[in-house]
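Structures are listed in the sections that come next.
Read-outs throughout are calculated quantities, based only on the coordinates presented, and are distinct from any laboratory measurement. Predicted model, so just to flag it, every value in this text is computed and none were measured. Cβ atoms are built from the backbone, for glycine too; each structure is taken alone.
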Structure I
């Protein structure tokens, strides 16, 4: 495939931009530390003018280390305009897909979506959960009626490097969510600066599972760097909310919930024996103490890992060895792993390895071996970032007026509603007392109870009835209703 670079900079201005070394100043990780000359920059403006067969390369003088390749891509749903491409950061290349809103692309909000894992591809979110089409077999898709782009413009990004269709030229990698967040933030500034109709739109950052750790960190990167954009004379991103589905925002709270969902009265099937519940109850205080001492009060990676393994062995045997850990209502085909519990993932992998599909997406043919999960990324981020206190980022966002929606399928064991509810109640922010004073109440869709919710100020917690770990897959109507009301500023 030929590449067509859209030259928004002269050679001289490129050289000038390159004089700002990466990391030279606080603003250096993003680009120039001084206001840029708007006369050096010409936005591309018209998405419809993008080529269907070749990439257009977008540059910006404030971000000399980043560029974006993008093309029109007629795939998934012919009803709306679709685009795909790569976020290029030196030798690192993040794949993305973008769908305009079915309703009003010139006015509707913008959503960024990432799956979790860590190491899980966001193409699962696109093709199995909330995108405009769904995989129905190894070679087929169909239009999806309850897509999130019914009312919003939606981006799906395979991140971090090595996940899904994203790749590195020489094995480059990132080790922390904070590193990944800088690339995501730079991408959206470049995209919005070129396609100016999106400037100032309400922007929502959404994720699932380990995305409960990604999203608060990514959103914090966007928020913090808005000051740099204002200083440089650029339009800041209108970060409006974060949306976390079945998240693992606080791993300690998640771990400590496993005894409760197996042995308590929280709406889960009683599949754990009485003797096992009695045994586990004896381990709960020991587990709490060890996690607090080694993972919370003082982070000692070796002691914390030992404490985690102790708790996992003591509290999770039934969940992870005898049941579908992702959905209490759905049996797995074989062993309780993700592909066996969600067979559509295998069909999606086959579909995305079809060469004609990859050509439509514009996938680099040298990096077209698609897998739904990168286990090396999973191991690295689990080791380096699992104990990072993502809930502190969430607290800080709330304190600064960024709204937060925490929704959870009520039949998910692994990132269950009990742990997520406790996480929200323990958040230290100005609305904590008000949130704690609110009881859980039912919310409904068309007169039928669809879950339970609690809300105060800018934070809403909601369960989605009869949904598992991938709530948009299990209960698309109810999940979309939550999102639609959230975007409209309505209470559940």
Structure II
């Protein structure tokens, strides 16, 4: 690649003689030329600027001087150069990003026109574009510099390091910030493994490349959420695996089915104000847990008698119940398969899309246990003194399945139950609901037996699973 820089301060560009860019220029991947704009100013003072037409502050760089300089640079190019790009650094240009660098790294010739003062007469860009030359006016950020030289150096380094043969290890480009993954790079460490009381993650010393890759991926996702949430918006869901989605949901981002990008989600404790929305959510999600083995009339009877607003309002006010809800902070527009999206023009209030509940086996002052708690199956055997809780509900809207929300909800409600004194959790899920059983196994639950559960007058057969709250937290 040939790079030409035109400037009134040629010495400013000597920094490019250093490090990898300088070596690339010496070895050949990069053909670098710096030109003094004043060589094309022919008055006694070598003037390159004049006052702005129409008045205003500052000075504007003259088009005739720039035209002569750029014509000479273009003439010096090899005949038939396939892709020539004239780059004008300017704070009013399009933002230069890693994607821009990747695109420009595929050019054959780059010419940087480094303006000063109020900039270069706008007709310069217009003229060369009219001649069929690709013109890019680019900004390196939302701030103003004294001239284009610093911006040119930044862009040249970002572009040149992508050229074959410039970096000693091309793999360095794969996982770095703003690369193809669309994430910030994970934290990096070297020896000593312990420094001033700070110890590196033992996983890095394990030699287990799979665990190391997973840990680094998690760190990259976490860092990007914390520092650049705008980049999370831009992630392609196709590049996110199950572990990615579960972590993102815990960090406040979910990936609904069919969504073009992750969307913000919040996990919080339910309040009595959520009772009607929770009842509606329960009514549309409970049937999926029973497969096709419970007749519709029995399902309807169970929902009408059990999953009512009064139940959820009671739970929200009961200290023995941990009730966590998930809400989309910016609901999606309704689609053909969406049961919760907002119609175009409708309210954009947060939408409840999931909930989880743990009920502790504790009696109140009147000797009553939490409303709606199921009898503990005989196969659930706590150790002496253990406080038992039923993981009564973990449901998410159909569109949110596979989004990472289910494990995030389970993690949140289990942590809360542990903090409130629950030692052993049990749950029942229909024997045909293999999807739920897999999710519970991934969360640390193990099957200990079965139970029969009455659904609106029809018996259902459940798998019973348990786990201790302290395991894996």
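Starting from the value 5.8: which structure in I, II was distance in nm of label points 7 Å out along Cα→Cβ at positions 110 and 446 calculated from? Matching structure: II.
Given a value of 25.6 for mean count of other Cβ atoms within 10 Å over residues 246-253, point me to the structure among I, II it was derived from. The structure behind it is I. In this comparison of I, II, the computed figure 11 for relative contact order in percent (Cα under 8 Å, 6 or more apart) is attributed to II. From which structure (I, II) was mean count of other Cβ atoms within 10 Å over residues 222-229 calculated, if the value obtained is 18.8? Working through the options, I get structure I.
Given structures I, II, which gives the highest value for volume of the Cα convex hull per residue in Å³? Write down the numbers at each step before the final one.
Working: I: 143; II: 240.
When volume of the Cα convex hull per residue in Å³ is calculated for I, II, structure II comes out on top.
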